[in-house]
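J.: The next part holds the structures, each set out as structure tokens.
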Structure P
Amino acid sequence: MKFALESVSYKYHPTASFCLSDINLTVESGRVTGLAGANGSGKTTLIRILLRQLVDYQGNYYIDGETVHDIAANLCAKYGIGYSPDIPVLDDVLTGYEILGIVGQIRGLTRQEAEDQITLLSSLLDLGPWLRVQQCGEYSHGMRKKVSIALAYLGPVRFVILDEPLNGLDPVAVMAVRTLIEQKRGDKVGTLVSSHILDFIEQCADFCILMKQGTLIYGGGLRQLRTLHGNKRLDEIYLSLFRAEQKR
């Protein structure tokens, strides 16, 4: 599956300046793509366009060569896309296990398939016994985040978008998320990871998107990017590109 944006621009109000400006980008579902940029660079807006949460953009959006026209909010179901937002949205009355069970059913899993996947995700993310017994309203932010990530990967998904997945996670949980991403890549499930933690992107991504103030600084292979910049670390490369853009 291939997502393509062609000359895509967006602004939140007709009289406002563009939040995204002339974005030309291709994202393939079979790999891990890192999305990085400073606050206000347009990362979340880009994600919302990919998910069709924003529809009044300029330019064209294609999936596998076909123009995306969905206005019925079924894009994720149609293409098998999972999503974990920056701020997890969970029902405070239900347990994480109950929510996972409901979503598994919606995504067409049998009771046993859902149980098997929930058990595997629970183990990978170290969700612990609280998943089945505590209501989500009692969870810490980190616990809510891990349940949200598990929900994104649950079922027959082909591609997952994680918006700032590391916020609120301890080092052990960060490692667990990286292991999950890598395991799913081995299962041909790609991931788009939006994060301020450039070390994390460098460790797990094949492809890299760098943004600044709504524009695309770089979109290509991570290995090629490092080769072009003398094998420097990604944080050093981003800083040099950021400063170069400021001087223009």
Structure Q
Amino acid sequence: MAAVSIVTLTRNRPAYLPKALRSAGTQTHPELELVLYQDGGDPLLDYASHDVIEELEFPVIHAGHKDPPEGVARSRNAAIGMARGDAVAILDDDDLWDPNHVAHLAGLLDRDPKVDVAYSDVRLRRENDGAERVIARDFDLEVFSKDDYIPPSSMVVRRSAFERFGLFDPEFTCSEDWDWLMRVVRGGGVIARDPGITATVLIHDGAQSSIPPDRLELRKRELQMLRDRYGLGPITPKTFWEVAETVCPGSVTTS
């Protein structure tokens, strides 16, 4: 069974990070480590996160750099470089995993050596009202070329995939995962879904995938970069909440 490194980036998120780390600590997969990487910000973790780390039953590598922030791509690349597992599971610091998440996806990598990236279904939970949507769709390049429906926290990636296809491109500040997955599939890699909801992506104003007005033009420019790089058609800027409505219509529930 593959040893898995959990890679979590964080920067001044004391309201979310302890919950994310706690969900990592509940994983049933037997061979784990955590690489917690701070992209600047307060060099001291909040007390709650520190306490969770102290209670984890697997090794922890805690690293990072001082301000200014270097962004998701550079920081995630640095964390992956420190990881020692056969595979990497990405857990954003404001997302949550069900206890079987890593075991569920590592099992697919074990069963099928051709798979480079395994991903699960996700629930999206809107923080302001508790409404939920679900993304549950097999990989379809035509659909994926228009809408990125694979959140980072839903993926476990075989280490060899980073060796074959490279790391995340720092030119992207908010679509680096979409660019990387396109590079994988265009390079002959295999991306596969293992059905079942095992991750929760929180939708809130401070989320990486949110599109506040001051970031809209940047998002448009980066989507144009994606189009130019892969010869794609028009792409509309969307949050994962909006993507779910497009690729899995009718998946809305309320709390």
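J.: To test your reading of the models, identify which of P, Q gives 27 for relative contact order in percent (Cα under 8 Å, 6 or more apart) when calculated.
T.: Going label by label, the one that fits is P.
J.: Here's another thing I want to ask about it. Can you say which of P, Q returns 5.1 when distance in nm of label points 7 Å out along Cα→Cβ at positions 135 and 223 is computed?
T.: P
J.: Any idea which of P, Q comes out highest on distance in nm of label points 7 Å out along Cα→Cβ at positions 31 and 111?
T.: Details: P: 4.3; Q: 1.9.
With respect to distance in nm of label points 7 Å out along Cα→Cβ at positions 31 and 111, the highest-scoring structure among P, Q is P.
J.: Let me ask another. Given that Cα extents along the principal axes in Å, derived from a single structure, equals 56, 40, 32, which label among P, Q identifies that structure?
T.: The structure behind it is P.
J.: Check the numbers for mean count of other Cβ atoms within 10 Å over residues 151-158 across P, Q and tell me which is largest.
T.: Q
J.: Tell me which structure, out of P, Q, gives 0.60 once FRET efficiency 1/(1 + (r/R0)^6) of positions 191 and 215 (r between Cβ atoms, R0 = 25 Å, to 0.05) is calculated.
T.: P
Values in this text are rule-based calculations from the coordinates and carry no lab data. Keep in mind it's a predicted model, so treat the numbers as computed, not measured. Cβ atoms are built from the backbone, for glycine too; each structure is taken alone.
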